[in-house]
Each structure stands twice: as C-alpha cells, then as structure tokens.
Structure I
C-alpha cells in the first residue's frame, strides 16, 4: 500500500467501500458485524465516561469523604504466637 501511512477519513471510507464491493456476501456481513462491534464499543465507552463524570461532579458520593474512621491503629491486635 503506497498511499502513505495516513489517509484522510473520506479516503479510508472510499477504500473500505471498494473492498466491500468485491468481497463475497458472507464476508460483507462479517465486516458489518465487526463495524457494529466497534461502533457499540465506542458508544459504550462514551456512555461510561459520561456517567463517571456526572457522578463525580454531582457530589453524590461526597459523604464518603466525611465518613468517620471506624478503626484506628489501637484496634490492631498482634497475632497470638
């Protein structure tokens, strides 16, 4: 492939379409399955990041920072020998 390492987005799409046009139907369906997998993986990542950001910014878990310590070093017991 002598087109250089980086292709513009539209060039990549066009090249992919060229390949898809010459593949047998079962391989085209396989390619679609893989593209859908990548799309869903990306969507899941975006949703997860958004939920993490919302929960961090909402202050819903701030009470955990103010929680009283239940145990101190005085509560630690040495194992019996």
Structure II
C-alpha cells in the first residue's frame, strides 16, 4: 500500500520479535519568570508513573528535549545513566 507521502506500509501475519514505539513525557506548562538569566526546570516521570503504561522492560534508543532555542543545557538522567 502506498500513499502520497512516499511511505510504504507492509502488512504481515508474522509478528516481529521486537516492537518499536514513541513515548512523549513532559510538563503541560512551564512558567519562566521574566528577567532571569537562568532558570532550572525539572521534570520527572519515575517508576510509579511509567509502571502504569509500561508492562515490560524497554530499550531507550533516543531522547530528544525540546527547548524552543531558549535552552542552553539539558541533562537527562535515569537510574543507571546520565547524558549531558
């Protein structure tokens, strides 16, 4: 099946051993006070949160933080790893 986007979709009865997906986690609103030269913002989605929708282990292969060109540094941490 081909649509106008150029992507092709193949259907099969044989499932692959691994699935892929995207999870978007973040704050609904961030209020940065005017006039500051620096403002830390922290977002957390811990085990109590993720257990509600993740029912097995996953492999995170990409993290993307979106700061509308205003951010200077981003730090992503997990229980095992910190990426700066």
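For which of I, II does mean count of other Cβ atoms within 10 Å over residues 14-21, calculated from the coordinates, equal 10.8? Intermediate values should be presented prior to the final figure.
Values: I: 10.8; II: 6.1.
This figure was derived from I.
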Taking mean count of other Cβ atoms within 10 Å over residues 30-37 from the coordinates of each of I, II, which one would give 11.1?
I
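Out of I, II, choose the structure whose coordinates give mean count of other Cβ atoms within 10 Å over residues 22-29 equal to 10.0 when calculated. Intermediate values should be presented prior to the final figure.
On the way: I: 10.0; II: 7.2.
Attributed to the structure labelled I.
Determine which structure produced the value -500 for helix-only ellipticity at 222 nm (-39500 (n - 2.57) for each DSSP H run of 4 or more, over all residues; to 500), calculated from the coordinates; the candidates are I, II.
Comparing all candidates, it corresponds to II.
Given a computed value of 57, 35, 23 for Cα extents along the principal axes in Å, which structure among I, II does it belong to? Intermediate values should be presented prior to the final figure.
Working: I: 74, 41, 29; II: 57, 35, 23.
It traces back to II.
Every number here is computed from the coordinates shown, using simple stated rules; none is lab data. Owing to the predicted nature of the structure, the values given are computational and were not obtained by experimental measurement. Cβ atoms are built from the backbone, for glycine too; each structure is taken alone.
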